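Peer 1: So, here come the structures, one by one.
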Structure 1
Amino acid sequence: MFSHRTDWKLTPNRFTEVQRELQAAGMEVLDLTISNPTRAELHYDEEAIMQSLIQPDALDYDPQPRGLRGARLAVAEYYRKQHEEFDIDPESVLLTTSTSEGYSYVFRLLCNPEDEILVPKPSYPLFEFLADLEDVKLVPYPLLYDHGWQIDFPSLYKAVTHRTRAVVVVHPNNPTGSYVTRAEQTALNDFCREYNLSLIVDEVFLDYAHDGASRQTFAANGEALTFTLSGLSKISALPQMKLAWVVTSGPEDKVNPALARLEVIADTYLSLNAPIQLAAPVLLEQRNTIQPLLLDRLRSNLEELDRGLAKQKACQRLDVEGGWCAVLRVPVTQSDEELAIDVLRKVAVLVHPGHFYDFPSDGYLVVSLITPPAQFRQGIERVLELMNGS
């Protein structure tokens, strides 16, 4: 009765079952996996956000496949102010409700059924579901850790086939927090030109460099056909406002037909609503309020983590440059899932096992750095005490 593309295993795994069991028992658990900024005890400019949604023009239906021009101008202004390297053409911006929808549009644009997309490993597990829904096959290429993370280019070259259509890079990666270097960007462009591939670049965490130094955006990349995805979810910490975008760049003879086809795809759905588009300039400006708060939170929690790690020898933290996560290297005494369950049962702390993100082996736990500080401090103390005594 149902399609093969939705033939997922829908029964909960043991980790989820234990979470539900403890919740039903009324146990208070410290959650170190928070990814929803609206539940992270941050202060928002509530009046400005709510007022931005009250506009008479919202009563007018103006179906623009790429999105209302005023909203696209606001996105272009974000790049001009936040990343002063360049001005982007608003006509290269296509608005979507989410980066997930952006991925869907780009996969549809580039791939026939069973075509292949190269994706980094470790990385966020959402790609698998998006690929299934678009009948696309994912082929992983590894990120290697040696005094920081880097793309394994020999493995990338081995992974390409005649069915490969694009390479996904996450800049910075989630959860490793590693940015693509300029040297890696040059090598990626060379690789894409050699095999006639596109680049799909997820930059939702781009603004969250822990050292405060601005990183380059791929939205200006002109060497290969490039689709740069981002949105309000992380830039302004407003995931509920459902506004994201795809910026298309590269050689003109490839950009123009890509944009024309993307416009038809977007026109088929017209999923964006008018109030959010009209509010886009104000909502994007909210980054000036919320990003400093989040960056302070990230640095503070990272310092707290390092203080705890300095008092023991069982665990270490992997280098992280940006984003909202930290990766812990822990003793391999059991699978990561079993370890995360032990942490949950024994000290009532929720952490993510590394296998959720396709780490190549056991021995990794992932924690969220946007967790409220008191909760983070107490949770990390419990985890490290358990690890040190195991």
Structure 2
Amino acid sequence: MTDLAHDAIFEPRSAETWRDPFTMYKAMRDRSPVQEIKKDEGDYWALSRFDDVFNAVIDAATFSSAQGLTMAYGEMEELGLEAPIVMMDPPEHTQLRKLATKRFTPARVAVIEPMVREFVVERVERLREMGEGDVVHEFLKPLPSMIVGHFLGVQEKDRDRFDGWTDAIVAANAQGDVLSAADAVGQMFGFFNEVIERARKEPGDDMISTLVQAELDGKEVPLMKILGFAFTMVTGGNDTTTGLLGGATEILTKNMDQRKLLLEDPSRIPNAIEEFLRLTSPVQGLARMTTREVEIGGKTIPQGRKVMLLYASANRDEREFGPDAAECDVTRKIRRHLALGYGAHHCVGAATARLVARVALEELLARCPEFSVDAEKGCYAPGHFVRRYESLPFIAKACA
């Protein structure tokens, strides 16, 4: 790869280097779409074009999740945990996913809209009264934590403790080092053991109760699988939503013409969310491992190699979305994108994410139509996989 310009060589991003990964992605798509990255700790590959990433995502038999989702080798052994659902392959993955999806259908998710709207209104009104503040701290981080806690049956009296564990685990997971939050993981698992016991005696309308009452192969769902699912919801349902909404506020600040379209007709917001998902791609990429030798774009990837699937690059591929793929168009008709995964590993919480984003943007635009965020002063969170603001200055301006 010595003949490649430096900007065409994949380099994992974190913190401030998340500010612009898109120049690198475009250079990779144009000059080195199937790329081998050689490292002392083990070489891996990266795919950056939409068709290549999409085909890998839907081919779970060839691109396995069972060996973890980072570029590292042996991560599952290091964690010492039973694989959570995101690190399973069919058919084991399919069985557990069927149990979970019953709780996350659009119809069942719609029930939480009044609760979500009440929380959003309270937070937006707080920002209005303040006039300015950190939109992540005040609004975009507490929102998904509240919703994840609700779905996991966390009672109001336990919310502060749960939020503390969540913050520690999400931060550690973002940096690929969950073990650094071992105390928080242990305390949270102990807490969920109590939640599970309560759900056995007094089941509620939450995910833990759903799994406690369900069966796998005619037997009750094993405790470790329930705990693993709770862990997945905590690590996967928090910073991703924060990333989407933080990115959306930045896009709406930079593209006032697009904001005007939504203010004129709020019914455009659901379609706009698909465009924001595509452009922000909170999960910028995850890895899989090849189960066989596979040829892509004239290059051969050996069996047993990690392959980084760059969703964020794929979602801006001009070959799929046209020459204006890097631009925001809230009226764009999107046939498919990879921000929420696809196929077997399509995000279980997709309907929830869309509802939360819709309510958040409806209320923010209605109550603060002239808001702005200062992206240049915003700080990105560390971690190689999720691109999100850790802090983002917000100015309410002339609120309605």
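Peer 1: Please state which of the structures 1, 2 yields 27 when relative contact order in percent (Cα under 8 Å, 6 or more apart) is computed from it.
Peer 2: This figure was derived from 2.
Peer 1: Quick check on the output: 16.9 is mean count of other Cβ atoms within 10 Å over residues 118-125, derived from one of 1, 2. Which one produced it?
Peer 2: The read-out was computed on structure 2.
Peer 1: Can you say which of 1, 2 returns 3.0 when distance in nm of label points 7 Å out along Cα→Cβ at positions 46 and 262 is computed?
Peer 2: 2
Peer 1: On to the next question. Where does the value 137 come from, among 1, 2, when volume of the Cα convex hull per residue in Å³ is the thing being computed?
Peer 2: Comparing all candidates, it corresponds to 2.
Peer 1: The value 40, 19, 13 for Cα extents along the principal axes in Å, for residues 270-317 alone was derived from one model only; which of 1, 2 is it?
Peer 2: 2
Peer 1: Suppose P(r) over Cα pairs in 10 Å bins from 0, in percent, for residues 214-253 alone works out to 29, 41, 25, 5; of 1, 2, which structure was it derived from?
Peer 2: 1
Peer 1: Determine which structure produced the value 2.1 for distance in nm of label points 7 Å out along Cα→Cβ at positions 342 and 366, calculated from the coordinates; the candidates are 1, 2.
Peer 2: Answer by label: 1.
Peer 1: Kindly point out which one of 1, 2 the value 0.60 was derived from, the read-out being FRET efficiency 1/(1 + (r/R0)^6) of positions 150 and 310 (r between Cβ atoms, R0 = 35 Å, to 0.05).
Peer 2: The value was obtained from structure 2.
FYI, it's all coordinate maths here, none of it is from the lab. Treat the numbers as computed from the prediction; the structure is a model and nothing was measured. Cβ atoms are built from the backbone, for glycine too; each structure is taken alone.
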